[in-house]
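Heads up, there are several structures right after this.
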Structure I
Amino acid sequence: MFAIGEASKRSGVAIETIRYYEREGIVAKPARGDNGRRAYTEKEIGHLRFIKRCRDLGFTIKDAQALLSLGEQQDENCKIAHDMSKAHLESVREKIESLRQLEKALEELMGNCESGNVQCPLLENLHAD
């Protein structure tokens, strides 16, 4: 059994985030020791680590919870996880394309600034109706 500080170190999840996850029901609240302090098991720390990895990959908390629950089931969980990941990947690709378009627009605006104009085209475009 580990205290919250050790659970934080082992999982890579900040203490306040662990408390938030518990408050919101994202992970189960751990048992309390005789001293009233949280006492985390290796399994609970593994759940925190799993949620963190999902979040690092950009999954929503809701999706991370769903994926975590799939790990505890044995029926068709791989297909469900695959389908969730495929949908998330599509979303990531859409965001990347949007960022590429944003990058191009900013480069064009900044390119106008390099022409040495007295009036700044970038600022004019930002102020335009």
Structure II
Amino acid sequence: MKILVVDDEADVQPLFEQRFRKEIRTGEVDFAFALSGEEAYAYMVEHPFEVMLILSDINMPGMSGLELLRLTREKYDTPPPLIMMITAYNDQENYRLAMEYGANDFLTKPLDFSLLKEKLKTLAV
């Protein structure tokens, strides 16, 4: 499963690579990383239908995760990709907008990687 992780924090990539070391090695998951909504959207355009899941931070400079979600849902009217929004702020307005724009799930930071892995297993079925 190809997963695109979108977060403006550069330390997210080594964190995911460490937490998913076994799954990467066995080929269960393959990650791509983008540091902005714009970079993620460009990746989606260059690799259409490759990404099965987007994990996107909401609050980023430039294009926010919510804007990326909205644009992705407009461009790809049939899933995939599945989109999970991630935020450090558990506020109802972001949750409401994420659901309204078509998010499949909403996670809060710090990420619970055990929970995320369980969610990914249900998606892979």
Structure III
Amino acid sequence: MPEETVKKLICIACPKGCSLDVSMSGETIVKVEGASCKQGYEYAEREIHDPRRMVASTVKVKGAVHPLVPVYTQSAIPKRQIHELLAELRKVEVQAPVEMGQVVLENALGTGIPVVASRSLPKVK
């Protein structure tokens, strides 16, 4: 039987920011201590087995008043894919004008999650 280990997390499911002690036996969560609401256990489960993060970056723009436009993922992507996504975004170049909310990369890395512009950029006159 695997030895029991404890992982420490800070829950971000609600504004309280509880310190969680997650007891694990191998890959199985045995118990979660320190959560002051039921979301703590759910957060620990997600964070241990499928950690995800929002990603914000920039992509190149041709013919705009600025050479880069800020972008973000519309929802969190698997944490293990962040560096791969950033490498992919370095290859993306869009044409001005760019509108806030415009999709600049459909289906990022096959996740079904789009990357969108977080501001508008007009075309150079």
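Coordinate-derived values only; no laboratory data. Owing to the predicted nature of the structure, the values given are computational and were not obtained by experimental measurement.
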From the coordinates of one of I, II, III, Kirkwood radius over Cα pairs in Å came out at 18.3; that one is structure I
Calculated from one of I, II, III, helix-only ellipticity at 222 nm (-39500 (n - 2.57) for each DSSP H run of 4 or more, over all residues; to 500) reads -12500, and the structure in question is II
